[in-house]
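Visitor: Each in structure tokens, the structures are laid out below.
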Structure P
Amino acid sequence: MPAVTQQSGLAVRRFERVCSILDEHDRQASKLIPILQAVQEEYRYLPTEVLTYVATALGLPPARVFGVASFYAHFALEPKGKYVVKLCDGTACHVKRSIPILEAIRERLGLDDKRHTTPDMLFTVETVSCLGACGLAPVVVVNEDVHGQMTPESAVALVEEILEREGAK
């Protein structure tokens with residue numbers, strides 16, 4: 001019996017912040033999306049074991065929680081870097097040559113179409129269908145900062161600036 005208690009204690013400590021988030025939302029299943037948003041803000045993605053824990057805590061089938069998490073593009077099921085670089089490849093940005101910008105950023109960071117996050121977890125590079133800033137095309141968003149009328153050179157300079165600020169090269 002002590003092993004169960006010990007395991008339960010480990011689980012509680014491991015998911016302490018998740019428990020706080022659940023409590024902040026009164027452990028109501030109807031608040032699943034805000035709960036997942038808060039969990040993702042804490043972890044920068046939605047770990048599988050946390051989704052299972054949330055499902056159990058809310059009395060929901062895990063498939064329902066995973067279904068919600070995988071349906072909405074806002075949620076990430078894989079770890080993301082400290083800086084999430086989103087490159088718009090919508091019509092306006094694509095026409096104004098967004099792909100060479102993507103290629104330049106990926107080359108600088110050693111990424112490709114299969115590997116989106118740097119090994120040091122500093123950057124994740126993604127393409128999105130539209131960022132809603134067509135007048136600034138082509139557009140790159142780093143976390144919440146919008147950068148318009150980008151070129152491959154200005155995008156790489158932006159990455160270099162972040163690397164310098166972070167003390168990385």
Structure Q
Amino acid sequence: MKQSIMHLITALMILVPFTDIQAAEVEVKWSNSDKYSDMDAGEEHRKHFKERTFKSFEKHFADLAATLPEQQKLIVDITDVDLAGDVNFGGMKRIRVVKSIYFPRIDFSYQLLNADNTVVKSKEVSLKDMGFISHTSLRYRNETLSYEKEMLDDWFKQTFAENIIK
């Protein structure tokens with residue numbers, strides 16, 4: 001038993017340095033978030049919905065930035081969000097109904113900086129995915145903001161293709 005534990009500890013010590021991969025830093029700003037086109041919580045408390053939604057977007061941008069070189073920094077300033085679907089009354093409750101006419105849209109600007117804070121890339125972006133409902137990818141099927149994440153993934157791959165660490 002002791003020998004098995006020692007082998008396990010040794011294996012973990014060997015593998016840990018390989019799993020500690022550094023990623024680019026990411027900073028997400030939320031400009032005028034009270035004026036966003038659609039940040040409707042339905043039945044959930046608006047403040048909690050907004051916090052949860054922002055955290056989900058921030059984590060997703062961090063996951064995307066993990067594929068960029070560690071000495072770089074991605075700064076994203078989100079200026080408008082229109083989530084997929086629309087909140088309507090469904091019986092006695094307000095629920096988000098997702099139909100093709102309620103496509104996701106996100107407006108933001110970004111800067112990709114090198115370690116010395118020189119700008120590698122920057123641009124104002126207005127993303128929308130009018131065909132979101134017909135995509136076949138099931139990557140985020142059981143997650144919140146699945147359509148928005150898919151749209152951001154496509155943008156990120158196209159925008160940073162030459163910067164992504166293979």
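Values quoted throughout were computed directly from the atomic coordinates according to the rules given, and no laboratory measurement underlies them. From a predicted model like this one, the values you see are computed outputs, not experimental measurements. Cβ atoms are built from the backbone, for glycine too; each structure is taken alone.
Visitor: One of P, Q was used to compute relative contact order in percent (Cα under 8 Å, 6 or more apart), and the answer was 18. Which one was it?
Guide: Here the read-out was taken from P.
Visitor: Using Rg and Dmax of the Cα atoms in Å as the calculated read-out, with 19.3, 65 as its value, let me know the right label among P, Q.
Guide: Corresponding structure: P.
Visitor: Here's something else I'd like to know. Upon calculation of distance in nm of label points 7 Å out along Cα→Cβ at positions 127 and 143 from the atomic coordinates, which of the structures P, Q produces 1.2?
Guide: It must be structure Q, since only it matches.
Visitor: If we compute distance in nm of label points 7 Å out along Cα→Cβ at positions 39 and 55 for structures P, Q, which one ends up with the highest value?
Guide: By distance in nm of label points 7 Å out along Cα→Cβ at positions 39 and 55, the leading structure of P, Q is Q.
Visitor: Work out which structure the value 3.3 belongs to, where distance in nm of label points 7 Å out along Cα→Cβ at positions 47 and 135 was derived from one of P, Q.
Guide: Computing distance in nm of label points 7 Å out along Cα→Cβ at positions 47 and 135 on every structure in P, Q gives 3.3 only for Q.
Visitor: Comparing Kirkwood radius over Cα pairs in Å, for residues 71-150 alone across P, Q, which is largest? Spell out each step's value before the answer.
Guide: Working: P: 12.7; Q: 14.7.
Largest one: structure Q.
Visitor: Also: Computing helix-only ellipticity at 222 nm (-39500 (n - 2.57) for each DSSP H run of 4 or more, over all residues; to 500) gives -15500 for which of P, Q?
Guide: P
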